[in-house]
Structure 1
Amino acid sequence: MPTLTILVDADACPVKDEIYRVAWRHEVPVKVVSNSRLRVPEHPLIERVVVSDGFDAADDWIAEAADAAGVVITADILLADRALKAGAIVLGPNGKPFTMASIGPAIATRAIMADLRAGGDQIGGPPPFTKADRSQFLQALDSALVRLKRG
């Protein structure tokens, strides 16, 4: 049986400290994946994974490691799609889950926004990250780990 693991797309992840706290409480290992060396706590459950700075290298590593015993934390819609297809639970940093039902429309919206930007349209970015997002994330990660532990 695969080991329960949290995989973090760590570059620009605003909830790393929250991930560590929940992981420690549940005694679940965390792999913090990035293109450069990030500070992570010295703890036996936390592993820093530094990949090459190649385009999508961190995403590729996470997608390869994702499975049904894992939770992937990412804001990247295309990585979320790959992780879902591998059977993982996928959460955005705001706590919103990516699901097989929601990923198709999210990919379509991403493509439309990319086309608008390429056409020179000025469109805003994502909304600012809030305390409510952080709270929702903590609750979602805790719930996901409880679900996985129960099988």
Structure 2
Amino acid sequence: MAITIEFPKEYGYVVLVLVSYAFLNMWMSLQVGNARKKYRVPYPNLYASEERNKDANMFNCVQRGHQNSLEFMPLFFPLLLVSGLQYPLIVSGLGTLYIIGRFFYFKGYSSGIPDKRVKAALMSFLSLFGLMVCTALFGVTLVIKETN
């Protein structure tokens, strides 16, 4: 038995946003690797110890910027992919704003001054909230369609 799924033609934008985030994540990962070398933080240590490393805060800020982005990926990806089925253009825009916010969040955090991430975090969270609303509306649409 074959199943056919039709995607809106604009869903390609949603897929491109997803791939863009994958590239951003890879770039952040490279930044953490570079920081490991620069601040001499060997594997498998996830974070640097301030007792052993005078540059621990700098490395930890880079690491946390990336780690926080990883922590939100399991929320971002499904919201993007599911809500994009109903609202591909709106969702692509929100996803793009989210990615821009994550980039500046990482840049601000990895500066060594964690407060520099706050404005970008707000942009990311508002975009993520928009994706949550779109996903909820899509769910409601499906429920209403089924009951009619």
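Coordinate-derived values only; no laboratory data. Quick caveat, the model's predicted, so the values are computed rather than measured. Cβ atoms are built from the backbone, for glycine too; each structure is taken alone.
Descriptive notes on the structure:
- For the structures shown (1, 2), distance in nm of label points 7 Å out along Cα→Cβ at positions 30 and 46 is largest in 2.
- helix-only ellipticity at 222 nm (-39500 (n - 2.57) for each DSSP H run of 4 or more, over all residues; to 500) derived as -26500 - corresponding label from 1, 2: 2
- Comparison of 1, 2 by Cα Rg over 2.2 N^0.38 Å - largest value held by: 2
- Structures 1, 2 were shown, and semi-axes √(5λ) of the Cα gyration tensor in Å, for residues 94-133 alone at 20, 9, 5 was computed from 2.
- When Cα Rg over 2.2 N^0.38 Å, for residues 14-69 alone is computed for each of 1, 2, the one that comes out at 1.16 is 1.
- With FRET efficiency 1/(1 + (r/R0)^6) of positions 6 and 38 (r between Cβ atoms, R0 = 35 Å, to 0.05) derived as 0.10, matching label from 1, 2: 2
- Identity of the structure behind 26 (criterion: relative contact order in percent (Cα under 8 Å, 6 or more apart), calculated), options 1, 2: 2
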